[in-house]
Every structure is written in C-alpha cells, then in structure tokens.
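Throughout, read-outs are computed from the coordinates displayed, never taken from laboratory work. Owing to the predicted nature of the structure, the values given are computational and were not obtained by experimental measurement. Cβ atoms are built from the backbone, for glycine too; each structure is taken alone.
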Structure 1
Amino acid sequence: MTHSRIAGILLAAGQGSRLGQPKALVEIDGQPLATRAIGLLRAGRTDPVIVVTGAVSLGLPGVIEVHNPDWRTGMGSSLRVGLATLPDSVDAAVIALVDQPLIGPQAIWRLIAAYQAGAAVAVASYAGQPRNPVLIARAHWQAAAAAAVGDTGARQFLRAHPELVTEVECGDTGRPDDLDTSADLDRIAGLIRGSGPVIAQD
C-alpha cells in the first residue's frame, strides 16, 4: 500500500473575546496553547502542520503559518484557508482547534488508522459524542470548504454527509473540553498539572 501523507491543520485565528486575549497565546505551565496544539499534531505524526492565524501572528518554527484575512467571520473561513493551503502531495488532513488542550495524540493516531482502513472522513468521539479532531480525505476538501460558513467549521459538512463519517471513540485518550473563559483556563490548567504531560513524546 502506498504511504499516505496526512497533514495537520490547526485553527488558531480567534481573538478569544471571552478570555480577553487570543487563545493561541494563552499559556498553561509556560507553554502557549498554539505551541501545545502544534506539539499534539506533530506527536500525531501529521506533516506538514498548517497553522491558520488571524487576530495575532505567531511566527512559530517548523510550521506553515497562513493568515486568514476574514478571521472575524468565524471558524469556517479559517477552515477554508487551511484546506486551500494544503500541498498537492497531501492525501488527507487532520483538523484540530487551538483551544482543546486536553486532547491526546492517540486520538490523531486512531483517526489516521481509520483513514488507512478506508474511512473517507473520521471524527473523534468521546462517550459517543462526535467532537474533534476531524480527519477529511482530499476527495472531500472542496465540499467541506463550501459548507464551512460562519463559526461552524466542518460541522455542516459532517451533518450533511453522515454516510461518509466514521466515528472513532477516543474517550480513553483525552478530553475535548473547550477553553473559552478564565474559569475554563483554571480548570483545564489544573487537570493538565495534575496529570503530568498530556502529549506523549516519541
């Protein structure tokens, strides 16, 4: 079987209005969420990693950083920019959000394994609830981009094409908690500090 090339797309464009600062810059134990999320995608063995920015530029090494000029319109425009930036050599992309630092790399490994087993679209689920990250094969990037409006990201595409979706249970690998408020930050930081490194190292 030909080796598939799986890219990572990190959506990191928002200004974090409820937090009072862009989420990509929020630090837990001295590590910005963007750096932590890039580490997740790398630990999940995606390459290249594309980081879609908006409210702030990050200038992080070893990634393809692309600015979304329409970031204020929501996550959908960032997903479109990320998909449009993918190199021709990439076969599928794993899409992750910058504000879910409790997700573990095993979730990405499982999505990739599902793709290699024939899934066109694979979605990490937690106790049966589909969340993130999401893997989409190249054949469906155009449809996913067309459906990505407002702040829904890939959700509209996934709902419109349930026949394509393979849900992959990842509840034992991490948690999809969103970091939206200072209370979320305190709670999630406490969970991370209590559990040691969230990201496994190769």
Structure 2
Amino acid sequence: MKRRDFSQLMLGCAGLAAAQGALAQAQPVEGQQYIRLAQPAPVAAPSGKIEVLEFFWYGCPHCNALEPTMEAWLKKLPADVAFRRVPVAFSAMHESHQRLFYTLEALGQLDALHKKIFAAMHVQRQRLDKEADQLAFVTANGVDGVKFTEASKSFSVLSKMRQARQLADAYKIDGVPAFGVHGRYFTAGSLTGSNEAALGVVDALIQKVRKGA
C-alpha cells in the first residue's frame, strides 16, 4: 500500500502464482523487477548471513494476504539467510502498529500474536490503533498488561522504532509490502507484477549477494 494512500488496493489477485513461477525461471532485470540502491543501507545480519527484510504494515490488506505465502517461503529459507520484518511508520496510525510489533517482540510474544493481529484487523475488523484497544487485545491473549505498557515506552522499543524508520528511509520505502536484500537491493509487487512474484525476485537477489554481486 502506498504511503500517501494506503487505503487503495495496489494489486489484483489474478495470476499471482503464474507470475511468480515465470519470474523464478527468468533472471530479474535491474531497473525493472528490482532496484539497486545508490547508497547501501545498514545491514544488521551476523557475519556470513544474507539479510532479507520485509517492510510491512498490519493494516495493509496486501500484507495480510501475503502472509500464507510468506510462511511457506520462510520454511524453505536457506541457512545463510537472516530474515526479519520491519514495520513501517508512514503516519501516526502506522507508528502505533509499529510500536505494538516491537513491544510484543520485546516481551517474547510476537511469534504467538503476529498472525492473530492480522486476523483481528482484517477478519474481526478491529483497528488496534489506540493504546487502550491494543492493551485490551494483548491482555485477552494472555499478555500482562502492566508489562506491555512498560515495554511500549521502553528505550529498547523506542530505539527499534527509530531504527526501523531509518531503514525504511534508506531503502526509500513508500509502499508495502516491500523487500530489501542485504542493504543493496529493493523489490516489491509494484515492480514484479505481484507481491508473491516479488519473493521469486528476492530469491534471485539472494543468489546475487551470495555470488558477491
């Protein structure tokens, strides 16, 4: 979804699997299916690992729709790839969801609640924009409310939010979902034709980094 109009749908659903398969067979073209960053972005992956980032927003219907494909893709991720999600903060509402992500991560609850947040927002139609709504949601799912509130205002959470904004700026992210590869490359469904096909391009970019390109 675009930074300035995240309520509009960017991509249709027809032919997504076919597009992904086609891109998997053909090598993506720089400037068409992916962009090489003019200035490298910071990389936090351990030495010997290739960093892959997914920029996303909990309120984005495309991010929600992509989750099952992402889960299947992650199960096949090579051992030399370090993957992490980066929630964007295009507006105050995005920032509230970004804070929710990093707070749950700090409490060790992210894996348990990540999918449930998408379901709450896109199936049950809960907005979860306000602190009170988030608090009600997490406590209903077994998280200590006092610890959640404290963690949400902690230095570590604020630092990760700042770092996420810096990464989004470095990759020039203006819509989600989007992918960054090892501080060098950017791709998204707006370039590949579908968000699923973008994962095929990510696979190709991982190989490029592995070969030192």
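Before moving on, here are some points about what is shown:
- Among 1, 2, which structure scores highest (criterion: Rg/Rh (Cα atoms, Kirkwood Rh), for residues 117-188 alone): 2
- Origin of the derived value 13.9 (mean count of other Cβ atoms within 10 Å over residues 149-156; candidates 1, 2): 2
- Ranking 1, 2 by distance in nm of label points 7 Å out along Cα→Cβ at positions 29 and 93, the structure that comes out highest: 2
- Kirkwood radius over Cα pairs in Å from the coordinates reads 16.7; which among 1, 2: 1
- Set 1, 2, criterion relative contact order in percent (Cα under 8 Å, 6 or more apart): the highest-scoring structure is 2.
- Which entry (1, 2) yields the derived value -15500 for helix-only ellipticity at 222 nm (-39500 (n - 2.57) for each DSSP H run of 4 or more, over all residues; to 500): 2
- Among 1, 2, structure where distance in nm of label points 7 Å out along Cα→Cβ at positions 37 and 157 as derived comes to 2.7: 2
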